[in-house]
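See the structures that follow.
Just so it is clear, none of the values below were taken in a lab; they were calculated from the coordinates. Keep in mind the model is a prediction, meaning the values are calculated, not measured. Cβ atoms are built from the backbone, for glycine too; each structure is taken alone.
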Structure I
Amino acid sequence: MDGDGLTEEALVTELRTWVRANWSPTADLTEWRTLLANSGWGCPSWPRKWFGKEAPLKMDAVAKRVLVEEGAVGVAAGVSMYLVAPTLLEWADDEQLDRYLLPILTGEHKWCQLFSEPGAGSDLAGLTTKAELDGDEWIINGQKVWNSGAQNADFGILLARTSTHLPKHQGISYFLIPMKQDGVEVRSLHQMNGHSSFNEVFFDNARLPMENMIANSGDGWRVALTTLAHERSAVATPRPRFPELESPLVQRAQAEADEYFSTYRWYPQRAGRPKLVASEARRSGLNSDPLTRQDVAEVEQLRRTAVWTTQRGRDARLAGKPPGPEGSVAKLNMSVIARASHAAHTSIAGAHGMLNGPNSPLEGLIAEVLISTPAQSIAGGTDEIQRNILGERVLGLPKEPQVET
């Protein structure tokens, strides 16, 4: 039930009635999403004051399903919705929420994440990008790396050091920075698997207003933990579904999603393509080999248990619980599965797994898997970091020695 005591069935009925009265495939996409956001049906679990209905969290997924069933388009997807919006809802002030939330919902503003640095990836708190106050503006200098979507982003969520005198975790602040301004340079990174999904971003006296800081000076690490918790729980965010309509509105929404998710088109290879292991064993005639069968069984049992862990985390979120250890467990599971799949594909394909082109295993797909899987243990927090999180915060083990500089 929501704050008014309505059942899920009653909420669904109310949503269907609203969509049938307001949806028009000939409308402008931004206008439609603005109407949807203001109705509260775009994100029903959000506060009423901020485009929601204070409904149970599971109603967000229900609303997405109902919109598709009614042939309508939902709010925008991507980093802006899954990382930025939840962080703003928890930490931003009313003026910031009023300024940034609606353009996120409509898709007018695209965001990127500016956390990692060349010398501060796993040890994120060791970042050196600086924010210095100059009158009523912050001056930003430094470098970030491994940023998805930075080349198209309007804004970025930025961690920068505002104090060099405090312990490193306490000297960090969290900012919202306009990306399309002087002093911000984005450069694409070319990966060894042929893709270019990431960027490095350089700040050279980039400026932003004082009010673009989230929370208070020195609160950046606490705010970042909120973002990271949602990042780990959004690892398997599904691609949105769209109605099959010949409509400019639907086509624009589809093109927007295609552009966003094109960045991640190699991620199935990064994850090891575990579902292909058994079929490749059969295709190669090794499905009766006892060692190969053992490899296939290991990959399958890892994959299935990981699915159950993910489902458990999703059910906890739908029950209204905050992101828990399941996010870190899921992230670590993905690395374990990727390595096991990598080993199995290598054993099955042998030296042919290094080949590319039409006569190679799956026309080069296996070769792409083999050179992509190492990234799974690094991206979004290394395996070592995930183990530290689980050991220290979940199991209560002693912390590793910290050397503050």
Structure II
Amino acid sequence: MPSRPIAFVAGALANKPGNGGEAWVRLSWVRGLVRLGWQVVFVEQIASSACVDAAGRPAPWDASVNRRFFDRVVADFGLAGSAAVIVDDGAICHGLDRAELGRQAGAARVLLNVSGHLDWPPLVSRLANRVYLDIDPGFTQFWEAQGIGGARLAGHDAFVTIGLNVGAADCCIPTCGRDWIHVLPPVVLDDWPVAAGPGERFTTVASWRGPFGPIHHDGRVFGLKVHQFRKVLDLPGRVSEPLEIALAIHPADGADRQRLLAAGWRLVDPAAVAADPRAFARYVAGSRAEFSVAQGVYVDTASGWFSDRTVRYLAAGRPALVEDTGFSRHLPVGTGLVPFRTADDAAAGIADIVARAAEHRAAARALAAEHFDSDRVIGGLLGRLGVAERHRGLA
């Protein structure tokens, strides 16, 4: 029987302990490839300086929450024998050892490198068809245009983005001389059975500021999610449905937190409700619908960015009322998926989702199946990439 083709997927998992939603971003690519008959190796890099204990204090890799989170997730999703973490440029290889990583890399047909995460030369040099997978459109390209090394575009053979409008005339994100392939975030529908009942409240999972600062480019400033949330601060007082955010917010932003509470927002700790992939899925399933703004840079550039988190809501049969980044040009909207631009739009969208609840729930799942199903998304991408059977031998 012919062996399965090998794909490498690289991305941050141990680097984001306690973040179940971020884990799903990487897991959906892995599990989608497996569904299509691929043997998948997941690989991650981490610096020991990023490793912490349960109290957030520096800790060695072996005793860190980073390792425990990685081990728990890969075991839960059947990846324990096909995953590795490279610590401090190969000082430690956790999981698959260095020799096995090299052997599999030499036989691999493709690397899907989320945000250019993998750049360890001894491994990257053995991988063919290195594909950059951009999940932060705008940040990635502006950093590259400004010569900021964090983009890590160099050394890739193809460039893929979830920014559906990158390269369009009215999208001001620079292409940086690359031909960007557009793709929607995939979801394995079997991982997200349709949730029972109407759900209890509008929710989302968010970081108030996120890991990146505002973008300054050509005299313009492109803001963050915090700036967009402030534009709808009074929304809870205009609607009858409870609005809840599982919000990661720094103590230094305590004044913003108090403003949110005073305006009627419910705030819960994401560590309590979405700390691992299974908990995140339960939180989504228990919601009536999603309500969320987007990063200002996604909105103000008309990027066409679409949230992988929103895809999970749709797949679970939960409607999504989300800020339009230009995705409405590419996806059917109005029922199941409702875009908004203003607080007035958002209030009207909430009322409509409540009034036509069953219709919105059915449309949400149907939209996920039609547009985000991993077989369609990943299979289509591999076809466009023309992934060949040729591969490099071991160095």
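Annotations
- Mean projected area of the Cα convex hull in nm² derived as 19.2 - corresponding label from I, II: II
- Test item: relative contact order in percent (Cα under 8 Å, 6 or more apart) calculated as 18, pick one of I, II: II
- Structure responsible for 16.0, with mean count of other Cβ atoms within 10 Å over residues 135-142 calculated and labels I, II on offer: I
- Source structure (of I, II) for helix-only ellipticity at 222 nm (-39500 (n - 2.57) for each DSSP H run of 4 or more, over all residues; to 500), computed value -13000: I
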